[in-house]
Structure 1
Amino acid sequence: MARDQNKFLKAFGAHLKAIREGKKIRDGKKISLRRLDQLSEVDHSQIHRIEKGETAPSLVTLKALADALEISLMDLVNFED
């Protein structure tokens, strides 16, 4: 179970990073970790841990990130692990 959860968190983190870097959904619209921190009010170190798959974000955090990235929550969580 823990292995599956770890794999899922890493896959979600990679998905979030690809969106932030403009490789998915926001084609070509890059945003730095620091800027995402400012826009979402989620600390950049927490965003970094999410992107590395080291922590599971809360629903409130996911909503803040989606809003800052100007995408829907559905787009943020819709990925293949």
Structure 2
Amino acid sequence: MTISLQLLEFGQLRPSPFEGEKYRISWRKDGVLFTKYDDQVKIKIPVSQATGTWKVEVQLLTDEVRKDSNGVLQDSAEFEIE
């Protein structure tokens, strides 16, 4: 099973990435962090291991913004695979 994120072309997704800009992406299943998927936009999971509640957290890190008080550079989504 493959899960893909659709993100705006910032950070490592730019055709010519900017220095000092990247997405930090983390994946959790049933509350457990899966570091092997860190910063990956597309992950492949064996179907036998996919069942559970997943959460993905995305944060855009950039030298251009010093403080993100309103949290506009980060988001998360939760979904369940049965």
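34, 24, 18 is what came out when Cα extents along the principal axes in Å was calculated for one structure; which of 1, 2 is it? Checking each candidate, the match is 1.
When helix-only ellipticity at 222 nm (-39500 (n - 2.57) for each DSSP H run of 4 or more, over all residues; to 500) is computed for each of 1, 2, the one that comes out at -18500 is 1.
Computing distance in nm of label points 7 Å out along Cα→Cβ at positions 46 and 62 across structures 1, 2 gives 1.5 for structure 1.
1, 2: which one has FRET efficiency 1/(1 + (r/R0)^6) of positions 30 and 70 (r between Cβ atoms, R0 = 30 Å, to 0.05), as calculated, at 1.00? Structure 1 accounts for this read-out.
Between 1, 2, which one scores greatest on relative contact order in percent (Cα under 8 Å, 6 or more apart)?
Values: 1: 35; 2: 31.
With respect to relative contact order in percent (Cα under 8 Å, 6 or more apart), the highest-scoring structure among 1, 2 is 1.
Only the coordinates and a few stated rules stand behind these numbers; no lab work does. Just so we're clear, the structure is a prediction, and the values are computed from it rather than from any experiment. Cβ atoms are built from the backbone, for glycine too; each structure is taken alone.
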